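What follows is a set of structures to go through.
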Structure I
């Protein structure tokens, strides 16, 4: 059964022993982050800080910080289970005959139940502050010593495409400038930034609704790298097997989840930019200061006794690593629909997601590995992948020892490494220019004669089965146990 809201999820975490309540007072300036960093690094529980200095709101953090909690959040036994369900939907075809149509009905019913629906009112409007709304009472964190200030780190930012009206929800950090204004860290490749550019071309401001603390499927959907025009709330409904209920904001023409804990309403003036950053980011380094749009608060609504849901990012492993791992498993079927030769792909935590992508393929023709590299660089947010290593189907891309062994044995560096120029991750501090730089593809597959490799390719060293059976049978005789 779908969680109705964040509180349902908190209760579920507590039932299974995945939540720790912290009753003593803590400071939102650095102290909460240091506690959480230590807990997340050792794979510890979600944390509910009940007394945060300067606020009456409890603070939830590290809620998704383990594979077990991600499965609990998405209400599946394993993430592969959800990926399989998504693949079944992607493979729906027009049925043939009455039996085929009857067999398809349950899947179509599941899909129909995913569409979001608008309601007149919701818990997020139990308290409405139109006059002099302020961020002052929210326990917003400063996570790292050189951060430029406090940041809202897990906002669900809702906008509408100024041309089509299509909704976008994304998770973009918001630096607090004062009680009524924040930065809006819209990366140039993201959906919110696309809406901003369209509004700027039209010479008008863009209205924004920011939800903080929704049910876990909604929170997760806001982080997904979906194709342009796909509604994140539809995907959230698919995950939770129940429509997301949305309610219209009080002062802007934007809809937000009715079950949210806190909602910030406002607008971004497309002619106004302000210096934002630095910020201790998921790369493990501070992202550099730059100019970004400014969000102006026009109304604050919230539930009675709201929970402030937040996160911190930094050198992995952190909470966001486990969310990224879930995204990886969920999107493998999507990637296979476009590139069926892919057997598996993996983004190691240490590669900060976009810095290293390991791919295994069913190699079918000369140059196939390079085709896959370039296809990935042309596929949505995969465009910013800094290093892509392509290997044969028999390589386990999650076994780093095997990856290093096979890849380094298979490559001739000059022949098998390719460099390209193009868009790079905004947070890449090493690129030659902001948002633009080089990327590297490594063909670590076995080389074929058709690719100009005329030498014999040696077999791997593997003991014969008869000898292994002999040693298994006599193992106790050797006195090695």
Structure II
């Protein structure tokens, strides 16, 4: 199929769409964007279906109108009326209503459509792979790329696809009910705070990061726990408006400086001699007293992602890490988040790219076993570089379990470079680790506390208040 024929085919598909709203002039451009994003995920769908599903998950039901104003052709009426019924049922599902009320961004809409149809659509007999992405803007009319016979064939093919989809309506509706609206809400909260906290322009989440996040293990429990903690973390903070200014007198003579600090007696020199000495940097300048620059702080959150951190351990560890990073960020402190299992994994600088924190923490999956000796030996080498010449002051937050056995000499070496605060989650028995005395402080989360939502929340908030409030 030629490019023009492909565009004309998608135009025919769009003409069969059944969802209308108050901003139809913008809906086509949005549908093209969703179509292109889905193609990058490897999913090809008719543009009209992408338009309808995308509008339903992104626009509140009260602002939509399902059904066309134009009279339906008799050959089309049955399929399109059943399509309208399916769309109406989809829009009335509680999770869809909650998601639509949050107005998700385009990338998230594409991921939600993929979650609904990603494995279903390719199994339908009339499924057709897209040959190219669609250009932004208006599509050409159908008669520009197809003759009347071809137009009829493409119309029948799109109708056949909708008919086959209707045969799997129960699967589609069930998947819609299973969509995690709370994860979308949590993402919206992070996105709102990230717009203020981000320090770089390239703070965007890619499609695979979003998709990985929605396919993560224990997603619902972790999201629910995070939403329990975040309201307390995101409370308005009153920051003092006091400012400080450097003071101090002259401390000595320097061979470099600004002209306003030039030693007055130098101006008594002969003009040619003055310029010669200036060119050879032989002039003397008054040097002011200098304050010793304090090392830059870095708050390093290290999360155990090994196979031992599953179930409630994983829920508590990741929910606490998300909330701790948000509290530190809102205090304008630099934060690095990193997972480890058998090795140290890629880190995320939360203060540079806060939007990436949520997909990273929720979507991480362990790929190895555990090797604490190697992990913390590598961490020590990294901290040696960070703390060279006292340029960085590190506070390390370790979230792990009671079997995190680190060699004592390694912990002793780390203690010389960083303050270490640890949280040990759900020990199976009394905590016995040789290096506990080397830690700045540590907290133990018991099995009983994890099974009680109220106690679990209270202990997490207690950790956040005692750890983050003294972080600076």
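Just so you know, all these numbers are worked out from the coordinates, no wet-lab data involved. Since the structure is predicted, the reported quantities are computational estimates derived from the model, not experimental observations. Cβ atoms are built from the backbone, for glycine too; each structure is taken alone.
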If you work out FRET efficiency 1/(1 + (r/R0)^6) of positions 213 and 397 (r between Cβ atoms, R0 = 35 Å, to 0.05) for I, II, which one comes out largest? II
Give the label, chosen from I, II, of the structure having the highest value of FRET efficiency 1/(1 + (r/R0)^6) of positions 301 and 445 (r between Cβ atoms, R0 = 41 Å, to 0.05). II
Structure from which 41, 26, 26 was derived, semi-axes √(5λ) of the Cα gyration tensor in Å, options I, II: I
Out of I, II, choose the structure whose coordinates give distance in nm of label points 7 Å out along Cα→Cβ at positions 85 and 285 equal to 4.0 when calculated. I
From the coordinates of one of I, II, helix-only ellipticity at 222 nm (-39500 (n - 2.57) for each DSSP H run of 4 or more, over all residues; to 500) came out at -8500; that one is structure I
Quick one: FRET efficiency 1/(1 + (r/R0)^6) of positions 173 and 277 (r between Cβ atoms, R0 = 41 Å, to 0.05) came out at 0.00 when computed from one of I, II, so which one is it? II
